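Chemist: As structure tokens, here come the structures.
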Structure P
Amino acid sequence: MKRFISIDVGGTAIKYGLINEDGIFLEKGCMNTEASSGGPAVVRKVKGIVERYTGEHPAAGICISTAGMVDVEKGEVFYSSPLIPSYAGTCWKAVMEEDFGIPCEVENDVNCAGLAEAICGAAKDSRLSVCLTIGTGIGGCVLIDKRVLHGYSNSACEVGYLHLTRGEFQESGAVSALSRKVAEQKQDRQEQWSGYRIFEEAEKGDDICCQAIEEMTDVLGEGIANICYVLNPQIIVLGGGVMEQEAYLLPRIRTAMEKYLIGSIASKTLLCTARHGNDAGMLGAFYHFLFRQKLWKQ
């Protein structure tokens, strides 16, 4: 049975694994990205992972999910935030295929997560879905019949840059904004207020934390409503570590969405959390590889 190396390059961690042709993980691991070291250092880390795997078993392909905007034809990152310096211009496909002689395909990490959810996750039975990841920023992707809508220049659904009532979507609706707001009101350093701690204190009744969460969910509701007015998806899938607080967050986001969305659309729009968690990027990269290499059998 064929084996594929799947790697998810994020700003904080590089997740990697060996996956068989049925989409089952045979092995998984994780290491710190050390993003401040820059793009070339990240490439060296990923090469090290591939070298180890190919030294143990033959691999049929290298599947890469990565932060940044990706040209899927070239397999190249053409835009990246400053989180990983000197990352834009990284030609993953060309480098990997030249060094290892194995086919390589590359896709944006949010697109990969959405693809995994559309094929075998929360949006499995949907023809038109939107996946949003809520973390340091807010990422999004659109999936039509289990295919990512890339747009004319591979920049479709960059929803984090939407301009809403309170400003840019990700500047006021992401977890980083939540932490910053609480820290400012508590007069503490931002790193003292992780999303986990804020929700923990909110459950205890902390007014500042509760209010900050209410403001965050209102922003998320407004952003989701605007997306729905344009795309009219059947389902919105919400991912990111903060959605581990599903029981607390999901009803509040739903209420906010309905506040901004007319009833005839809201009543036909499902809202749910992602199912694949930390594996979504790797799994989606694998499916993307199969599509690009014309190996998809379903």
Structure Q
Amino acid sequence: MKAIVLLNMGGPRNLDEVEVFLKNMFLDKYIIPAPILIRKFVSWYITKNRKEESKSNYKLLGGKSPIVAYTESLVEKLSEKYDTYQIMRYTPPFASEVVPKLTHYDEIIAVPLYPHYSQTTTKSSVEDLMNEAKKYDLESKIKVIEPYFESEKYNKLIIDRIKETLKNDKAEEFELIFSAHGLPKKIIEKGDVYQSHIEKNVEILKKMLQKENLNFKNVHLAYQSRLGPMEWIRPYLDDKLKVVDKKVIIYPIAFTIDNSETEFELDIEYREIAENLGIEDYRVAKCLNDSDEFVEFLLSLL
């Protein structure tokens, strides 16, 4: 018997889980590369200072992260073919809850819902799964799907989402920005391949857009979600918005599932920034989410 396990960062299912999400994220040694006592202090400090603001943000999204419903629907659709589970890194369902349910399977396929590799996402989630799997002697049964950002089939789905967002308007009238979640520069300097994966993905998509005769005025890459005083990888999205024209489409290239960083940060916070900068038409494309086409793609990886 074969089981699929989807891996992702998670998101609050209700306002009470906002604190759980923040606390666990900033306890992660790959997010805060410091000794445990320092991580505990940082986690406590950030959670204490950001909890209420974060709750207010999630209230605008209906009191929970969009990632919850989309992932549950994705699990349901995949379960028509194989038993499918989800393991979230920072909110339930945690690996400790799910792994005991996997003991009777002969093969377990772990599918990171991060298309690009980073120690802060893929490595953290896979290591979390494997640490729990060791308790049940399951490591040898687990196969982890490699990053799939170079897949033509995957990138075709992104192109289709961009077309949907463009609707019947002309690409030549718009600037396209691929927005990726940022990382502190020092993480990249220590060897994390995330930025190089993102840049390769953008180059692949540029060529595919040309083949589709989608000739945007310009195609850009920018990074969002920086936090704190340290230097993060550039260009920052708010800086990029200052130099683009009046019509912009944003595609959240680092995510396969919509979450607070797409539906709140990009679609609300950055929309306000764009409007204040005089951008007349600001559109944010949807992620692949629970679409039938994405289900089909994920099944093709197995």
Structure R
Amino acid sequence: MKWIIITLKENKKVFNELNNFFSQNNISLSYYFITKEMTEETKEKLFEDLLTVTNVLLLDANKALNNSQVMFICGIIAGRQIPFFITGYKDEKNIPVEFKKCNVFENFDDVMNNLKINLPYYIDEENKKFALKLLYKKDITFNADNFAKFIEKNNLEMCNLFFQAGMDVNISDSHGVPMICRAARKSNKKTMIWLLDNGAKIDVISEDRGYSAVMDAVWKSNEDLVELLCERGANLSFISRDGQSVLVLAIGGPNSRICDILIKYGADPYIKDKMGMSAFDYATLFKQQHLLDLIYAQKEKNEA
């Protein structure tokens, strides 16, 4: 992020306050006094900065209206659609076209109060623009399906770029599959952790299979992912579209270790599927004594 302050009159108090504020927030700041005595070197530096600046603050805008150099600079800012903040302009009926999309403040104190509150938002908006530009340069369209491809590839660098550009981690692709389910189906634990840490909802359901992420992880027999999702609070009582509970799905796997994990984290072995059978019933039917022992042990533990 790079800010430019433009003013017709030097004000050391204002400069010091701005400089301290932006330094504390690790933001680049340039300060320009627009006078007739400006050197050609200063003018060149100003116009170079205007090509890369992200935000501009013009102080005492009313006075600046009579300065052709300032208005020329304002035209460049308006043309580049750079976020523009101005103080000291009160004639809203005759506002110049260069000021029409400005953030207008009565005085410098109002600007500072606004920055102290909204700077994180301005930084976030600039980061989004920067990330979108990078995606454009890489010839990558900003959409959910492309995001899903990088989720599946376990490419956190690109996932972060999409996220920085404003992609919602809870979005589903064109097949109705949430990103967290895409990660589960590819057994991508690293990406799964990244999604959860960035706000992915753990129990969203895919439209194609009707599974949650933990069910997808069980289906893929990925013990690490199942345990991770259980630790993070996944719903283990959910019934899928085909009528199965997550524990019934695990028994059908079969994967005794995953059954151990699910029972340990409270999966109900008595929830019935669409056939009227529970995990306990299937364990009894198929004589899975290890699983029955786990169920009995967990029941005794819960009743103790």
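Computed from the coordinates by the stated procedures, all read-outs in this text should not be read as laboratory data. Bear in mind the structure is a predicted one, so any value in this text is a computation, not a measurement. Cβ atoms are built from the backbone, for glycine too; each structure is taken alone.
Chemist: Out of P, Q, R, choose the structure whose coordinates give distance in nm of label points 7 Å out along Cα→Cβ at positions 248 and 272 equal to 1.5 when calculated.
Modeler: For distance in nm of label points 7 Å out along Cα→Cβ at positions 248 and 272, the value 1.5 is produced by structure Q.
Chemist: Which structure, out of P, Q, R, was Kirkwood radius over Cα pairs in Å, for residues 120-279 alone calculated from, if the result is 16.4?
Modeler: R
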